[in-house]
Structure I
Amino acid sequence: METLVTEAFQQLYPEKEPKYYFSLKYSRKFKPYNANVKLHGDNLVFTLSREWKSISRDIQMGLVQELMTKILKDKKKTMNMELYNLFLKNVHLAVPKTKTDEILEASFNRVNDVYFNGMMDMVNLQWGNDSTSKLGSYEYGSDTVTVSTIFKDAKTELLDYIMYHEMLHKKFKFESRNGRTLHHGPEFRKMEAKFPGRDLIEKEISRLARKHRFGIKTFLNF
């Protein structure tokens, strides 16, 4: 698979000779369709989740190039990178929905009916840990919304606000611009601001977080 990385580099930098030693491996430890790259001296090490093994070579090359440009701080774009981004934005369609929770599902359905006209496809739903810094997350590869357990007994509107935020991530996905991946673009922020009583709810969430862990300074970094 090192050949794939070499070809990815040559496509990005046809005028350059690589000054790195490349390696690529697949890991069971990663969540579906996750990947990373690390630079150790002259070694560029790419690690992909095992799900990538069955995906087309062109899309894998786009993923490697995406990682490569990030770690090398470059803004180049290729057709393979476009293919990779298109794949990642649509992989949720093929992900099985096997995880759910009664409280989270009720929240998802409320938010879906009120803010998305009931058109949002169901996701995997799960509780995380009792984090007061990472209140919620949405993973594209596994189509999963995870919510901190501090909201298990919280007011309905607080949980629904967190759910709304993560559902917006599913709706808007991400965009690549000037070598950066944006997860909170202008449209995202505009729609997020439409949640009724948003400012008051964020203050209540901050108080809830303080209750669970006194001294945390930032509560809405999610």
Structure II
Amino acid sequence: MSLVKMTIQAYEDEKFSTKGARYDVFLNPESFSHTHSVTYSKTQKPGAAGGSPKFTHANPDTVSFALHFDGTGVIDSTRTDVAAEIKQLQNVVLDYQGKIHAPYYLKLIWGSFLFNCRLTKFDVSYTMFRPDGSPLRAKVQLGFVGFIDAGTLAKQEDKQSSDLSHRYQVKAGDTLPVLCNRIYGKPDYYLQVARQNNLVHFRRLEPGSYIVFPPLV
């Protein structure tokens, strides 16, 4: 099976419907942090004994990882301009976009992992240089906070809702009608899903491949 590289896809709108720029990472992260957290109320009456914390809300998930760049040509002889690589990444995740008056909305895609988010951290460390001073190796530490538009947020309590997108890794024996029945509650949408994923032989699904089941409209 070929190596699956992480992709960072930019979008111009909070519903993630209009694609902007895209960046395919130079090297996959060596480590990856995905943090979930909740907030509890700590208030209590003066002089009262400490009670059990009361749940107030769930915080947005956060994701962080480092991307490494190597311009020596040993890893990839077609991508040796480290400064250009970092500039391309910066344009996707960090730069102000005049059309939307903000940086892009982002989707991290790596195998079965999908994460809609906004950038919170972009920290560059240069570790090696050419004789002319141009960077030869660098590390970019990235941080992201999860983003959900208001309409989708209202539906999150039903995790299996057919109004939400699903990305599924095919297992041996899976068929598109059965998967549609599992996600949508009926198998009738298998032709639409096949068209969405450009599947020609939709009766023979390749184990290990990924299928996107879009929201019903």
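Derivation of every value follows stated rules applied to the coordinates shown; laboratory data play no part. What you see is a predicted model, and the numbers here were worked out from it, not measured in a lab. Cβ atoms are built from the backbone, for glycine too; each structure is taken alone.
Details
- When mean count of other Cβ atoms within 10 Å over residues 12-19 is calculated for each of structures I, II, structure II gives the greatest result.
- Origin of the value 17.3, where Kirkwood radius over Cα pairs in Å, for residues 4-99 alone was derived from one of I, II: II
- Origin of the derived value -13000 (helix-only ellipticity at 222 nm (-39500 (n - 2.57) for each DSSP H run of 4 or more, over all residues; to 500); candidates I, II): I
- At a computed 4, 20, 31, 26, 14, 4, 0 (P(r) over Cα pairs in 5 Å bins from 0, in percent, for residues 116-171 alone), which of I, II: I
- Comparing mean projected area of the Cα convex hull in nm² across structures I, II, the highest figure is found for II.
- Origin of the derived value 24.2 (mean count of other Cβ atoms within 10 Å over residues 60-67; candidates I, II): I
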